[in-house]
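Every number here is computed from the coordinates shown, using simple stated rules; none is lab data. The structure presented is a predicted model; accordingly, all values stated were derived computationally and were not measured. Cβ atoms are built from the backbone, for glycine too; each structure is taken alone.
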Structure 1
Amino acid sequence: MAKTQHQYSILLILLSALAVRVVHVNWGLPELYEEAFPLAISWKFWNWGHAGLDMNPHFFNYPALTFLLNFLIQVGHFSVGSVAGVYSTLASFQQSYAADPTISVILARLLSVAFDAGSVYVVYKIGREIGSDAVALLAATLCALCPLLMKQSQFINVDSALTFFSTLSLLFLSRILTDPKRRWYLLAGMSIGLAASSKYNGALLLVIMAAAHIVGVRSAQKSSHVLPFRFLIEGAALSGAVFLLCNPYIVLSFNEFYRDFSFEEMHMAAGHLGVDPTMQTWEYYLLHALPNGVGWAIATAAVATMIWTLYRRDVRLFVVALFPAMYLLIISTWSMRAERYLLPILPPMILLASVGTAAFVTAIAGKLAGGKPQPSIQDAPRGKLMFVVLGSLLLVQPLWSVAAYHRSFGLPDTRVLAKNWIMQHTPKGAVIAAIPFGLEFPDSSRRVFPIPFLAVNAERIAPFYDTRWYEDCDIVVGTSFDYDRYRSDPARYAQFLSYYDSLKTRWKLQAQFEPNDNQPGPPIWLYRPPRVPADVPLPEDLMNRLESAPESTRVSVFLQNLTYTAIEKGRLAKASQLLREILSVEVNNLNARTTLVGILVSRGQFEEALDLTRSYLRINPASASMHWLEGDILLKAGHIREAISPLERAVSLDVRMGIAYDDLLSVFVQLRDRDRALSVLTRHYAILPPESEKAQKVLTDINTLRQMKP
């Protein structure tokens with residue numbers, strides 16, 4: 001009966017954990033504000049627009065396991081949809097995602113939920129093996145209601161997978177100490193390989209495997225058993241094999257891997273924009289992130305039990321205590337810090353707190369009984385009551401945090417509120433300048449002008465933080481997402497703060513969205529430019545700032561976005577200035593040159609337009625499009641006969657350039673040269689699909705010309 005009740009209890013805990021997490025999945029809300037790399041990268045595996053799949057992630061900041069799992073979910077989604085008649089082709093599947101990605105987003109979030117629920121069950125298993133049924137149920141309950149685990153399970157991330165496979169590794173590693181058989185080494189190695197394939201940090205578990213082997217060898221010697229060293233080698237080798245199986249492109253595309261992995265190393269060493277420089281990393285984790293993530297009572301009990309276990313060298317708890325101790329020590333050496341980095345050690349910390357609580361209850365019960373040995377907690381009514389009371393106290397802060405988190409789901413994210421306001425108060429085609437913090441308009445009714453943003457070495461983008469760059473935009477978005485980070489170090493980020501000061505004092509605040517208690521999202525402020533600027537070039541001192549920007553690609557993209565905005569707003573003088581700046585560095589930028597030529601022609605500056613085309617042709621004489629552009633300019637400038645040669649050259653280089661045939665036809669019509677006009681039409685008709693509307697029009701023109709007298 002007791003066993004049946006126990007099984008019902010863990011089943012109820014698991015179902016409750018799943019229910020709470022599924023309720024919080026954000027059904028019908030596809031906004032991806034936090035990390036969603038697994039979904040974004042896996043979607044690219046389909047290699048849209050090209051033949052076959054491309055399983056190279058071309059992104060190695062994280063390993064590929066969660067990418068692959070999300071891709072398999074998408075394959076299943078497409079297969080079920082195909083059978084049900086929802087998706088007739090892959091193209092319709094792609095179009096459905098572009099129109100509304102909600103289903104794909106929900107499925108990806110449910111994967112994180114599944115991993116988190118799996119961690120709860122594995123914690124229960126470990127609790128039974130290193131403690132008792134009571135310890136297992138308390139640990140599973142605490143894990144199910146852990147605020148930080150619950151919050152992170154709502155995101156499409158790599159951390160929930162890392163946490164599950166790390167906890168699974170600890171289950172098998174703890175068995176090495178009590179039942180040192182080869183299969184536990186192999187299962188531990190496989191789990192470690194999967195943990196490292198979720199996030200590189202998982203490889204740290206290999207150190208725990210080695211430590212478990214050493215402790216296991218000493219224990220085996222005392223009992224006259226032999227624990228072969230090859231077990232450890234086989235387990236470690238299997239972990240490496242699993243990792244490479246999940247991440248073959250680390251070898252096949254090593255240069256890309258080295259680039260991204262090196263960036264992550266630098267990221268960890270340099271820190272992140274907004275990291276408080278006055279607080280030590282260990283202080284952040286032990287005094288802030290860990291108590292907030294699990295509750296002060298659990299954090300205190302866990303740390304106390306960890307220290308006691310390592311001091312007493314308790315073999316039963318050795319693995320469970322060593323992993324969080326080592327992991328905390330390592331991440332405390334990084335300048336970069338984030339509360340989600342704690343996720344892998346939360347299950348073992350909760351286990352330690354549960355074991356420590358049981359040990360404390362047993363000790364107190366013994367004292368009350370005059371030092372007599374006490375039975376297990378579940379067999380002693382007094383001990384059971386004390387354990388329930390203490391366990392309930394451990395749950396107070398987590399339950400309060402979970403309740404507050406639940407209330408937050410009734411409130412819209414401030415980014416949703418800002419987006420709705422923009423949709424209601426700006427015209428279609430409006431340009432919205434914002435850093436990349438989740439404000440998107442999937443229907444393309446408004447264009448987001450991306451203000452450069454760097455979380456690492458932010459000083460490199462300081463030249464872009466001047467309000468004069470954005471005066472052609474309809475709205476500039478300010479947010480505490482970056483502003484609060486700059487304020488944390490005013491001396492270092494003085495130029496960024498000056499930009500915000502200019503927005504607050506010179507620009508007009510149109511709307512602001514401050515989150516209420518438990519409401520998700522940062523404070524957001526929407527500004528309009530103080531006046532409609534005249535069509536004049538940007539000041540030289542502003543343009544000169546770009547010389548200090550270290551990355552020419554970022555400067556080029558920024559200038560192109562400025563150019564698009566200036567053209568949309570009719571600021572052609574400014575657009576011309578920006579295009580000339582681009583061409584001063586990127587001589588072969590055909591798009592920029594063509595755009596500038598178009599602006600000059602529209603303003604009647606034919607000579608300068610011709611100089612631009614001919615200077616390009618001196619470098620790239622085989623450019624059919626530039627030969628056509630030269631001919632088109634000559635034609636518009638009234639130099640009809642001079643236009644013939646470049647237009648003929650264009651069609652000789654690209655026989656399918658229909659626009660060049662149209663210009664040639666216009667030339668010969670104006671020259672009243674019937675035969676040459678007929679020749680152009682005949683050549684043009686030959687390259688067109690006979691059933692096309694254009695082909696029918698050309699054929700009509702051919703017949704009309706043939707009927708005309710020479």
Structure 2
Amino acid sequence: MISEPEFRGRIGRTYQESVPDWPGPPAGVGGPDVVLVVLDDTGFAHFGCYGSTLSTPGVDSLAAAGLRYTGFHTTALCSPSRACLLTGRNHHSVGMRGVSNWNTGFPHMRGGITPRAATVAELLRTQGYATFAAGKWHLAPMLETSAAGPHTNWPLQKGFDRYYGFLQGEADQFHPELTCDNHHVDPPGRPQDGYHVSEDIVDQSTGWIRDLVSVRPDRPFFLYLAFGATHAPHQSPLEYRMRWRGRFDEGYEVVRRRWYERQLELGVIPEGTTLAPRNPGVPPWDELTAAQQAFSCRLQEAFAAMLEHTDTQISRVVDFLGGIGRLDNTLFMVVSDNGASREGGPFGVMDEFSFFNMHAEDLEEIAGRRLDEIGGPHSHSNYPWGWAQAGNSPLRWYKQNTYGGGVRDPLVVHWPAAVAGGGGVRRQFCHAVDIAATILDVTGTPMPDLFGGHPQIPLHGRSLRNTFTEADAPAPRAVQYFEQMGHRGIWVDGWKATTYHEPGHPYDLDEWELFHLDADFSECHDLAAELPDRLRHLVDVWWSEAGAMGVLPLDDRTIELFGSEVRPGTPHADSTYTYLPPISHIPADAAPLLGGRAWTISADVVVDGAAAGVIYARGSHNVGHSFFLHGGQLHFDYNALGTHHRASAPLELAPGRHVLTARFDRTGPGGVLTVGADDRDLASVDIPWIVRMLGSTGMDIGRDALSEVVDDYAGPYPFTGRIDRLVVELRSRMAAEDVESTARVEMARE
């Protein structure tokens with residue numbers, strides 16, 4: 001048997017007696033290039049072309065020459081929406097009910113996309129497309145994002161030729177945990193060098209395209225460009241932040257109404273649309289203290305600066321494509337994965353980890369001394385609910401909810417070769433699953449019944465191609481369900497039923513509301529009491545769709561999902577972690593679960609003289625640990641959200657082998673931290689309260705490579721000796737209150 005059963009030439013005894021055959025070009029050659037830009041936590045109103053007064057000239061220009069969709073919907077959360085965008089199937093059906101940090105033991109929540117749902121990248125590659133992904137991934141189980149893998153759900157294994165970005169749900173924009181293809185890498189610069197991850201991923205993306213078109217200009221490409229923006233932390237270069245000083249001093253109520261009025265003027269929302277009242281828990285602006293107002297405004301300034309900076313990066317891609325002559329035949333789409341974030345709480349947070357470690361921030365102190373840090377390398381801020389609702393104008397609720405504020409998002413489409421005129425508004429109901437279907441349609445890529453040996457789930461999405469040229473084209477389908485952490489919704493032919501679910505509340509007792517979405521854009525006029533039969537019908541349709549799409553069992557757990565500390569087949573299969581340096585950076589989810597426990601860290605080191613440098617580092621400047629030798633002393637710094645507790649002792653190490661230790665003993669709300677060497681305790685310090693979650697930045701051994709935990713040294717400050725082994729031993733289990741706090745932080749990170 002020959003290697004090519006389909007060979008169409010003739011094979012004789014010699015080449016002189018044989019006839020060669022070469023396959024024709026892949027079917028996709030000559031097709032359009034495709035760029036899918038995904039923003040994070042960007043609300044319906046945030047782009048200027050959707051009504052805000054924020055600065056997004058790049059996206060606005062794309063819309064002016066293309067189309068704005070006002071009926072585009074998502075899943076209300078990032079990982080599920082991204083799974084829909086890339087597969088064309090509903091999120092429950094592919095194993096991504098919630099964020100990829102979870103695996104509940106049920107098929108609808110595995111933290112990775114089932115091989116029964118090939119991604120659009122996998123399918124395009126069979127047609128000859130080059131496939132590139134840059135930025136946020138968050139479609140692999142977080143426990144599998146260390147160098148140990150498995151790599152099954154990493155971008156290259158899901159159809160992309162190249163990948164550069166961060167695998168986690170969020171990233172410090174100045175000190176990101178980066179992955180290149182299948183390995184972790186250090187950022188190529190630091191904040192003081194002008195580094196920012198959004199600029200970096202655009203540099204990488206344009207570099208890949210430049211390589212491709214220089215050598216194979218006949219090959220089309222698919223670029224999936226997923227920014228960390230505008231997810232917290234809201235960070236951008238200082239020059240962008242300074243442009244927004246004082247621009248929001250009127251407060252979120254005045255600004256939200258102004259944006260609503262602009263939406264009416266622009267025709268983004270229909271005449272007669274009601275501006276939703278303040279969401280529950282949003283304090284009236286004039287009831288805030290002066291410090292709360294100042295803090296709130298600066299948080300919104302940081303958000304605005306980050307969005308503007310991101311828009312600049314999108315423009316860089318557009319200008320690059322125009323400069324190489326590829327823009328006209330590029331289907332260029334910009335979307336958000338869910339509505340504006342609710343994780344900042346009613347007043348906003350300087351550092352999310354203070355809020356979710358149940359450590360109240362002193363807003364008076366922040367307003368007096370730290371406002372200028374917001375948006376910079378030493379902040380991890382998120383804005384309050386009032387600004388989030390302004391970003392979702394005119395809608396109710398936020399990300400995570402199945403009301404409009406969670407699931408109705410911007411979609412801008414630009415394709416000069418196929419979209420005539422420009423500046424149009426499309427009002428058809430559509431969904432994230434329709435994006436992959438559209439890409440497959442315009443590139444002529446078939447959806448096979450079998451791919452990679454796996455029977456394929458049929459596409460749930462439908463192509464939007466008809467809407468490119470027909471403003472009144474029908475919506476691609478008549479039904480779409482929603483479900484997120486027990487919140488539920490169903491859209492049927494212009495009508496929507498939805499419910500807000502409180503965790504633990506019986507599902508059958510949830511109160512459903514009914515809206516005629518075609519006449520009630522903002523879902524403010526509940527018709528449930530007037531039309532009970534219609535409501536009952538829609539709820540029945542929801543249950544039918546839930547059964548068909550794998551939505552069941554309903555699951556409203558969040559905190560409980562983090563209660564299992566030891567699970568076979570994960571980095572946390574035991575209570576002892578043994579590392580053999582040098583090893584790659586370890587992401588937070590794969591690092592030892594130290595929060596709330598008693599633990600011991602032991603480092604077997606070899607020195608040939610005076611030693612210095614970092615032995616173990618975890619977290620960042622905002623919160624974390626650093627175990628290091630410096631100035632002839634052994635130190636362990638317990639950075640409790642900017643308050644440093646340090647055990648230090650003079651230490652001279654003779655050449656040879658030594659064991660350096662750090663031990664934490666839990667006592668009530670805090671504990672005692674002790675450092676030692678060669679079986680001798682050297683110094684201790686009281687820790688008044690523990691940090692249950694050590695930030696979103698992971699762990700390094702033998703260096704502190706990203707955001708330095710302490711100011712004593714400039715990173716990476718590598719250890720000058722040799723670390724043969726580092727062992728982390730957990731000596732107690734996590735208490736119930738520690739599990740709860742950790743879970744709240746994990747939810748904030750998504």
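Any idea which of 1, 2 comes out highest on volume of the Cα convex hull per residue in Å³, for residues 136-287 alone?
Largest value of volume of the Cα convex hull per residue in Å³, for residues 136-287 alone: 2.
For mean count of other Cβ atoms within 10 Å over residues 320-327, which structure out of 1, 2 has the highest calculated value?
Details: 1: 22.5; 2: 15.4.
Going through 1, 2 one by one, mean count of other Cβ atoms within 10 Å over residues 320-327 is largest in 1.
For which of the structures 1, 2 does the calculation of FRET efficiency 1/(1 + (r/R0)^6) of positions 96 and 688 (r between Cβ atoms, R0 = 35 Å, to 0.05) return 0.55?
Attributed to the structure labelled 1.
Assuming 9 is relative contact order in percent (Cα under 8 Å, 6 or more apart) as calculated from a single structure, say which of 1, 2 it is.
1
Please state which of the structures 1, 2 yields 40.3 when mean projected area of the Cα convex hull in nm² is computed from it.
1
Could you figure out which one of 1, 2 the value 21.1 for mean count of other Cβ atoms within 10 Å over residues 64-71 was computed from?
Traced to structure 2.
Consider the structures 1, 2: one of them gives -6500 for helix-only ellipticity at 222 nm (-39500 (n - 2.57) for each DSSP H run of 4 or more, over all residues; to 500) as calculated from the coordinates. Say which. Display every interim value, and only then the final one.
Working: 1: -20500; 2: -6500.
Derived from 2, not from the others.
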